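Chemist: There are structures below to look over.
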Structure 1
Amino acid sequence: MQDAVIDAVVIGRNEGARLIACLRSLQSRVRRLVYVDSGSSDGSVVAARDLGAEVVALDMRLGFTAARARNAGLAVLDAPEFVQFVDGDCEVQPEWFAAALAGFAAHPRAVVVCGRRRERFPEASVYNRLADVEWDTPVGQALACGGDALMRFAAVQAVGGYDASLIAGEEPDLCLRLRRAGGEVWRIDAEMTLHDAALLRFAQWWQRMVRAGYAYAEGAARYGAAAERHWVVEVRRAVLWGVALPLGAVLAGLLHPLGWLLALAYPVQVLRLARRGGFAWGFFIVVGKFAEAQGVISYWGNRLRGRRRGLIEYK
């Protein structure tokens, strides 16, 4: 297993020094290093070629999605055993591949193995710290991975790769299809990547949560009626806390002054969540439901009008 053939697909746009660090962390550790660029204007293409990466430049006249970029990288590979997907703002940790291959050996049905992604600068903002907590998911068999993961190339090809039409949530969508095909997704206790979210402003964090809500809505619309109940709970929570409860409090308050007491559910929920993750975590989880609800409404609004929304970007 330690002699397995691994190729890497890195995607990015205008990542600058972060891309250079990413590519350097993969040099001499994979057979082929493919960088898929999405219209960078900061010299990323030249820098990637200088570092020995094969560059695929997407035609930006077509709709861009991260899923489309990853598929473009897959398309140039010649059947490695494994493919490492990495976002261009991440740096792969030195011991990751040995740990990941050991994970595959320990779990023969695994088609995806991922590990711990950490924020490089969690102290830079409360939003970076929230992202770092978000990445710290339980170890064991999982439902999905994030943008960084080692996958069996043949298994990914067999299910048609990523769905290029998705503007967010493409990894859980792929993992669901892989699991339906009999594969398993495993998260192991190993350092995988350092990530630079660069979330320094509230507006950035808000847009990121809107994107999450949009992904929840689209995922639930696709698979919510199936056995997996994909993202149904997440959509319900967003609608409850972000739409139904505030409207209910306003209507109740207009009917009777005591009706405004319904709004106390929010500080109570913040305090309940704070017992597990601290006040800031609880506060932003609750506030984030409003942004997620905006994303849910945006998805259904576009769907009812027969439109496809473009990317929801926060950087």
Structure 2
Amino acid sequence: MSAFGITGWGTAVPEQVLASSELAGLLGVDEDWIVSRCGIRERRIVSPGQTTASLAVDAGRAAIARAGLTPADIAHLVVATATPEQPSPATSAFVAHDLGLKASAHDVNAECSGFVYALLHAVALMQLDPRPMLVVGSDTHSLSVDPADRDLRILVGDGAAAVVLTPEPRDKLLAFDLGADGACTGSLKVLAGGSRMPTTVETAEQGLHYARINGNEIYLNAVRFTVRTVRATLEKAGVKVGDVDHVVPHQANIRIINSVLNHAGIDPERLVTNLDRYGNTASASIPLALSEALDAGRIKQGDLVLLAGFGAGMTWGSMLIEWGADR
């Protein structure tokens, strides 16, 4: 059991809204076709000049201010992203510089599980170095999707969210579970641009830098792995599923979310979701939903909050937090 305090949070989403009604016309389908498949009515899309780092900076700045701190107070920065600013250096370097941090900085890429991984990294590091830390989830997957790919384009949105951790013994990590199965790397992938398939004129012409998805495999594995990790975390914590007050899952697809709730035996009233307004924002989805729940005053002192995500790889992760004093 590790103690820490989530004392600040912040979000940043692009102003540009792409409604499912508008997207339906672009893809040659109707709005009901989109909403019935994923539950998304609109998503935010970056405008020219907005990037993964710029969104992360805005979210991070808001979180630091909310915590009553200054950038000089932050000792460590962890950025979860699967859509980096560029191949090198890490996106966190850009974020740290633009925020004016004098801190360590590194990225975590576990795709849509990234924020859970990053937050656990920060909680563990705080046990060794109890100073304020900034954890950000930021992704701009709209830039990596083939405009003609209906299966992915209806899902993705862009955004960022951040939390500040301080060494106050306010919140408690009761248990966690992390995992990955590399046999599932083909479910969701970007083939070109890495050492396995370097960038060439031919890869660009063939569109191999776009993300590709096997929807059936993603659905089955996402439900299976998320239910498994939720059960593992609750078992480690000695907590019954009915005792969990709030479940904040990766906001991927309403069908996946509902199936996870059903198989794990989670009351739908415990669900925290904003999927219909933002779409799948990948690493940002869990902290975006968590931040909105905190802003709404939904999470109270003593509540048990379960974060759970899955991502390409495939990766999965969950953590159970006992929420401390009211913010």
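No value in this document is a laboratory result; all are computed from the given coordinates. The shown structure was predicted, so the numbers you read here are calculated from the model rather than taken from an experiment. Cβ atoms are built from the backbone, for glycine too; each structure is taken alone.
Chemist: Where does the value 5, 17, 17, 14, 12, 15, 12, 6, 2 come from, among 1, 2, when P(r) over Cα pairs in 5 Å bins from 0, in percent, for residues 26-65 alone is the thing being computed? Intermediate values should be presented prior to the final figure.
Modeler: On the way: 1: 6, 24, 28, 20, 14, 7, 2; 2: 5, 17, 17, 14, 12, 15, 12, 6, 2.
This figure was derived from 2.
Chemist: Still on this structure, I have one more. Have a look at 1, 2 and say which one yields 53, 44, 36 for Cα extents along the principal axes in Å, as calculated.
Modeler: 2
Chemist: In terms of relative contact order in percent (Cα under 8 Å, 6 or more apart), which of structures 1, 2 is highest?
Modeler: Details: 1: 17; 2: 25.
Ranking 1, 2 on relative contact order in percent (Cα under 8 Å, 6 or more apart), first place is 2.
Chemist: Have a look at 1, 2 and say which one yields -14500 for helix-only ellipticity at 222 nm (-39500 (n - 2.57) for each DSSP H run of 4 or more, over all residues; to 500), as calculated.
Modeler: On the way: 1: -14500; 2: -10000.
Derived from 1, not from the others.
Chemist: Right, here's the next one. Identify which of structures 1, 2 gives the largest calculated value of FRET efficiency 1/(1 + (r/R0)^6) of positions 122 and 306 (r between Cβ atoms, R0 = 25 Å, to 0.05).
Modeler: 2
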